[in-house]
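**Student:** Scrolling down, you'll hit the structures one after another.
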Structure 1
Amino acid sequence: MDPSEHHTALPQSSGLPVVTDGGLETDLIYHHGVELPDFAAFPLVDDERGRRLLLRYYGEYVDIARRAGAGLQLETPTWRASRDWGERLGYSAAELRRVNRDSVALLDELRDQVGIESLLISGCLGPRGDGYVAGDVVEADAAARYHAAQIEALAEAGADLITALTLTGTAEAVGIVRAARPVGLPVAVSFTVELDGRLPDGTPLGAAIAEVDAEGAPDYFMVNCAHPRHIAAGLTDGSWLSRIVGLRANASIRSHEELDAATELDEGDPVELARAQDALRPDLPNLALVGGCCGTDARHVAAMWGV
């Protein structure tokens, strides 16, 4: 199948409902007993057992989308498959390029197996640093150079779009958009927020979106890796709210610091999480792409979609 056949307009950008997946890493660690050093799932692509496990994980969301009568977008397991993290795990630049490409191929294989031509493969990026801690300020141009190799590999393999999840600051988001535009793919930027609804570096969510839009707008924004209560705290009035198209909520109401220190999974209550997320809809007129993040699995996402 020619991957270019799938480089079409994104349904969520037109307001059409789209299911996306849940907390891949926490699901694998706590429900399947998989060790993921540095929270990296991409090495599973290099192992036959790991590939089967990933395909089973993604298959649950295929079923949810079918039952919900909605579109489907799945993230490649590449949130940690960038240079610094790859080097920590013993991957060379060439090996990282290959595993990013193979991650897209894995989802392309699933797309053929399940017969859903409209399934979108999102090339997933994570922050250069920690997903919960702001860390050192990253310049936009440096971020663009850092993320370009991964973006190019995902694009070459046929990803339909690029999604950067769990970003903690605006400059890295600007850099990722700059790096994604030359490969000709749509790009989505997703920030995470703390209990007060601000980014980990203290920037209000609305200000962060406005800043990135001013420097080079992505196709849309998301918020992920935070409970809906925490997201709600950041949803102040403004036209910027219409730029948020996707949510991937955490199951737990704990802070990022508490989750980092936890030794057991806090998976909350799927129905309560769905209700809390639904309460955000009046403030987010263009919300269309819905899934989960840390602590969630197919049960939570099914509850979000009422199936």
Structure 2
Amino acid sequence: MSDRLRVAVVGVGYLGQHHARLLAEMRDVHLVGIVDTKPGRADEIGSRFGAPAFADLRELPLDQLDAATIAVPTVSHLDVALPLIDAGVCVLVEKPLASSLAEADRLIDAASRRGVILAAGHTERFNPAVVAALPLVSNPRFVEVHRLGTFPDRSLDIDVVFDLMIHDLDLLLTAVKSEVTSIEAIGVNVLTPRTDIANVRLRFASGCIANVTASRISRDKVRKLRFFQRDSYLSIDYASQEAEIYRLVAQNGRPGIQGGKLDVQRDEPLHAELADFVDAVRHRRAPGVSGQAGRDALALATRVAEAMESSS
């Protein structure tokens, strides 16, 4: 491996263009290729960030590549990631990891067989407010999540569970650390043939209950997560990158409340995610969100979608 990690970005739409921007700014990265099948798009982004442009993945010189990030539509994740993995290239695949659990398993198995790193792009894990707050989560009893967004012009190939809610499902699995034993879910198609707003109630083996709402048809943007524990309340605002904790304490023999805002070191979550991936590839360590973690989130999202289907 050269002094600078040789990285390509495959898919430079709404999100992928930011992959290219951030990787181009990293001193220890050499952006060696931009790939996009939309006519002219790779040239546009490549010229913006000083990287060669390719309209076909097969034109990318894989022998000159250490790693790649993949931000194409979910339905193409397997077709794009598998040949890269088979060529020995480490990959970060945007969430959801694949279109199905079977496809996710193929990616994980291929990465294990070739000995390359497979990371899943769950950006909220790298949100500074989440990083500050998660170590303080301890045996939560109730969790309330609201992820509400305005109608997008992207990711309409998947429903809101796999587009938005999967971020919070991943975080719940990470924070609660317990098996999901039951799911109640409802979803509504409003503006697209797919589910645009969904609510799910999860029960964990630990006894914790999580109520999760995700919408891509809201007027206002809301991204908040609240943990209620036996002796504390913890709140995360993803958008503002703020977190608060309040604890029950004894004051002169009487109960009282202490707490306030946590110290959060602000950063662009996608930058932190990409920096983690680059470091993981360079030092051959596990990434912050592994392919298996991405599969676990996909598995829970699939169960939620199945529960919605059975309730309709």
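What follows draws every value from the coordinates through simple rules; no lab data is involved. Predicted model, so just to flag it, every value in this text is computed and none were measured. Cβ atoms are built from the backbone, for glycine too; each structure is taken alone.
**Student:** Given that helix-only ellipticity at 222 nm (-39500 (n - 2.57) for each DSSP H run of 4 or more, over all residues; to 500), derived from a single structure, equals -12500, which label among 1, 2 identifies that structure?
**Tutor:** Working: 1: -12500; 2: -9500.
Among 1, 2, the structure yielding -12500 for helix-only ellipticity at 222 nm (-39500 (n - 2.57) for each DSSP H run of 4 or more, over all residues; to 500) is 1.
**Student:** Can you spot which of 1, 2 the value 0.35 was calculated from, given it is FRET efficiency 1/(1 + (r/R0)^6) of positions 63 and 263 (r between Cβ atoms, R0 = 41 Å, to 0.05)? The partial results should precede the final answer.
**Tutor:** Values: 1: 0.85; 2: 0.35.
It must be structure 2, since only it matches.
**Student:** Let me ask something else. Any idea which of 1, 2 comes out highest on FRET efficiency 1/(1 + (r/R0)^6) of positions 87 and 191 (r between Cβ atoms, R0 = 30 Å, to 0.05)?
**Tutor:** Details: 1: 0.70; 2: 0.15.
Top value of FRET efficiency 1/(1 + (r/R0)^6) of positions 87 and 191 (r between Cβ atoms, R0 = 30 Å, to 0.05), among 1, 2, belongs to structure 1.
**Student:** Comparing distance in nm of label points 7 Å out along Cα→Cβ at positions 23 and 255 across structures 1, 2, which is largest? Could you put the intermediate results ahead of the total?
**Tutor:** Values: 1: 1.8; 2: 5.3.
Sorting by distance in nm of label points 7 Å out along Cα→Cβ at positions 23 and 255 in descending order puts 2 first.
**Student:** Hey, another quick one. One of 1, 2 was used to compute FRET efficiency 1/(1 + (r/R0)^6) of positions 151 and 183 (r between Cβ atoms, R0 = 25 Å, to 0.05), and the result was 1.00. Which label is that?
**Tutor:** On the way: 1: 1.00; 2: 0.45.
That value comes from structure 1.
**Student:** Separate question: Determine which structure produced the value 2.3 for distance in nm of label points 7 Å out along Cα→Cβ at positions 47 and 159, calculated from the coordinates; the candidates are 1, 2. List each step's numbers first, then the result.
**Tutor:** Numbers: 1: 2.3; 2: 4.2.
Computed on structure 1.
**Student:** Another one. Say we calculate Kirkwood radius over Cα pairs in Å for every structure; which of 1, 2 gives the highest result?
**Tutor:** Numbers: 1: 18.9; 2: 20.4.
Evaluating Kirkwood radius over Cα pairs in Å on every structure, the highest lands on 2.
**Student:** For which of the structures 1, 2 does the calculation of Cα Rg over 2.2 N^0.38 Å, for residues 127-222 alone return 1.12?
**Tutor:** Working: 1: 1.00; 2: 1.12.
The structure behind it is 2.
**Student:** Once FRET efficiency 1/(1 + (r/R0)^6) of positions 175 and 271 (r between Cβ atoms, R0 = 41 Å, to 0.05) is calculated for every structure in 1, 2, which label goes with the largest value? Mind dumping the intermediate values first?
**Tutor:** Details: 1: 0.60; 2: 0.95.
Between 1, 2, the highest calculated value is found for 2.
**Student:** A value of 2.4 was computed for distance in nm of label points 7 Å out along Cα→Cβ at positions 55 and 79; which of 1, 2 is the source structure? Write out the running numbers ahead of the final one.
**Tutor:** Numbers: 1: 2.4; 2: 1.7.
Value 2.4 for distance in nm of label points 7 Å out along Cα→Cβ at positions 55 and 79 corresponds to 1 out of 1, 2.
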